[in-house]
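Please find the structures below.
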Structure I
Amino acid sequence: MVLPSNEYDLMSFLDIYIHPNYLKLIEGVYSNLILPISANQRIKRGAGFERFDVFNRVEELKGTSYKYLSTPYSNTIRNAIAHGKVVFKHGNIIYEDKKKKIVLSSRNTINLFDDMLDISNGLSLGFCLFYFTNLEFLEEYGIKIPLPIMIEELRAETNAPGWKIRGYLESEIFDNRSQLIIFVKNCFLDRIMLNYHVFSSAIFAEKFTPGYQRYFFSLDSKYSLPGWAAFDGFELSKLRNQHINNIQDYYKTLEDGMIFFIPKYKLPRIVFKMATFISIIRINLRVTWREFKENYYKLFIKPREMTIHQNKFHSIIKGSIIVKPNSNMPIDELIRNYSGSIVRKSIKTARKNAKITDISKYLPVGYLRISIYTKDFRVRKLKNAGLIPELLCTIEFKRLERIRTIDIIGGRPEIIKKIRIVWNEKAKIIEHSG
């Protein structure tokens, strides 16, 4: 999400989105993810688990090799948000609790939140890797993998064009049977395609989330009436344990032998076959073209964010690009060789992203300035990243002499035809070479 440029809107954004979510991340995610690591440190010290809240868990990490996990947590900021002790000032935010006062700029506050999000995502991924590389051990000792992780696996296994698992809820039905409700976004009109995805999703749902007596699929679609299908969990488990792989043998697991599905439109079978064929071609072409670009071109160019606006009879383009070298050539030499391609791709992307009613989309480019990075970041960080080592240079293309700009501090300018490159002296060019 791009940050508001107006200071009042930025402070509102922090108050409405950043502060509550920082608190939620700490209490509901971060504190639980660091618990095993912090507990292990206490066990090593021979200490008990009294007063083992999130503050004490973080304190256990400090002074160990896991210290980096504690950096995004601030107890003062956490307490200030939780107890309403946050004061917004011009350019700064004051956080205060009973013991301490901290003053941060809005950028530093957002960076702290982003760091907390990155640490939490990294720990989550690490635990997922641990779970799926130790399945036999977990099964032997009866340790269940958390349900949200298994639902993500179900999504990864079953999501397809026209079929998307949106979420789930646990429940009990009238006869006290346990039930897992799976909510699906369905775009199929073809009954055969729908049946295949419903049955395959039910099979994988029982495989990844065993133990429920009933699996219920809620089908939402703008092309049909609300639909549903229910499966017997015991029968699904029985067939899985018998290593039955033929999807047709799972028909008896469907309760009442029916998938409720009434499409709003009826089309000939040939239309469905053609649509499936076209979808397969589009997906394969997209994947093949991406692989070709990544492997064939010596420098892979990925436009990250582009803005375009009008300046009298010309357009102004600004943005950022991520580059990935596929050659042993130094990356600065690659950028020199591909500077024209970078400019053309930036212009094409900016115009493509602009609304059809935006007149700047159709005007000649008067000025373009692109920041070149070797590593991808969130858009809000790219726009306010400063002179980080991942910023290689800026590229400028200018037709309007009236536009005056300031180079990056300490930058080393270089002219190649009509393109001006300013190299960031803090960038480690050798490290970024292919």
Structure II
Amino acid sequence: MKRQRGDIQNRRPTRRWHTPPPLIHGSETLDGGAILNEWSDGSGVILWQTSRDVALWATTPPEDRRDIFAGIHSEELYSSATATPDGSGKQDAGTALIWLRQVVKNPSEAQEDEVAAACRIISEWAAEKGRLHTALAFAQNSALTDWRNPAAAHWVATIAGRLNDHARAEGWFRRAVALARQRQDWRMYSLAFGGLGNLYIRRGNLPAARRLHTRALRGAQRGGMRHERALALHDLFVVAIDTGNSLEAERFARQALEAFGTRNPRAHILAHDVAYFWLEKGHYHRALSVFQAALPLTTEGVEQVYMLSNIARAAGGIGDRHMLDAAVARIDQAIIEPRFRNAAGRALLEVARGYFSLGSFDRAEVAALGSLASATEFRETKVQFAAEGLLSAIRERASAPGRYTPEPATRHGDVLAADIIRVLETQRT
């Protein structure tokens, strides 16, 4: 008997979206012990104990929560938690920390959405202050409590990625993808695939990164979301750069700029990345003009440090010692702050390259050594290798590694640079 087409289609198995289990433990001996190292006063103990209590509560079935803290004297334990730790930051964070005492005092009455919201507030506050292990612990607690929320899973993955905890970041990004797909939340679906793609870029797996960013683009298009589409095109631009396809890179940059439009606050981030692409190609004047136009729009601290470091390198490329020294003075002032410590490796590498271009080898060596020390501490392998290569070149007075003979300037690139600067100037008015 001849099979009907419809019978074959009906027999096709339905694709099941498996939600990966969360990875919540790292390599530390004491669970959450890294929190204690981030605080020099008693705040660390309070935050660490609160995090552990909430994690226990979140991973216990609701019907078994009533007696999980039996015998604990919560008032004595949290007597010093009367304000935001260290007396600064968002007042909401101190209020949220105090409120979380209710989880210990009345575990059966605490509401999951309120616990998740309080943990997210503390996590965001800690991230702003550069205490990323604290931010990660409370982000996980929020995601474990609101366990079907893809945005909560995405935030955990984002913080883990900033800590270079790639295994944990990948697990949570994939969890965010699955949860978003189940909810048909195409915005978070696109963002989670984009996060995965960026993680693979950092690992050097460019074919996988391209596939993931292409899926992010399709998710954004499926949801009709212009902003997320621009983000995906921006990420594909980065992949094209790393694969050495300059023409494709500029094409993706143009598409991303058009998708962002003239009022999107993230346009300056695209401008930075396109300018850095030109910086790597030796087009120092073109890159510098874009960096200078983007700097006033860069309000986030770490991004500003990176922007200044690239201005320093471009200034060295055109031989402007005064501009280079001025940028370095601002960088040195910033990276002594705890919240910017993890930015020092990449920033000082660019500073070293700028001084190398000027022939100031002593200053270049000092900056490169600082970059290497920071990259080693924060496990930034790519920066570490680049700093080691630059140090060898400095000591041998050889050509700077990775420095290209400037390619002939194209009219297409000049027009793109002019359009980027026009968009940035529009945002400044």
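Side notes on the structure shown:
- When percent of Cα pairs over 40 Å apart is computed for each of I, II, the largest belongs to: I
- With respect to distance in nm of label points 7 Å out along Cα→Cβ at positions 93 and 301, the largest value across structures I, II is given by I.
- Value -12000, calculated as helix-only ellipticity at 222 nm (-39500 (n - 2.57) for each DSSP H run of 4 or more, over all residues; to 500), assigned to which of I, II: I
- Taking mean count of other Cβ atoms within 10 Å over residues 133-140 as the measure, the highest value among I, II is held by II.
Bear in mind that the values in this text are calculations on the coordinates, not laboratory data. On a predicted model such as this, the values are computed, not experimentally measured, just so you know. Cβ atoms are built from the backbone, for glycine too; each structure is taken alone.
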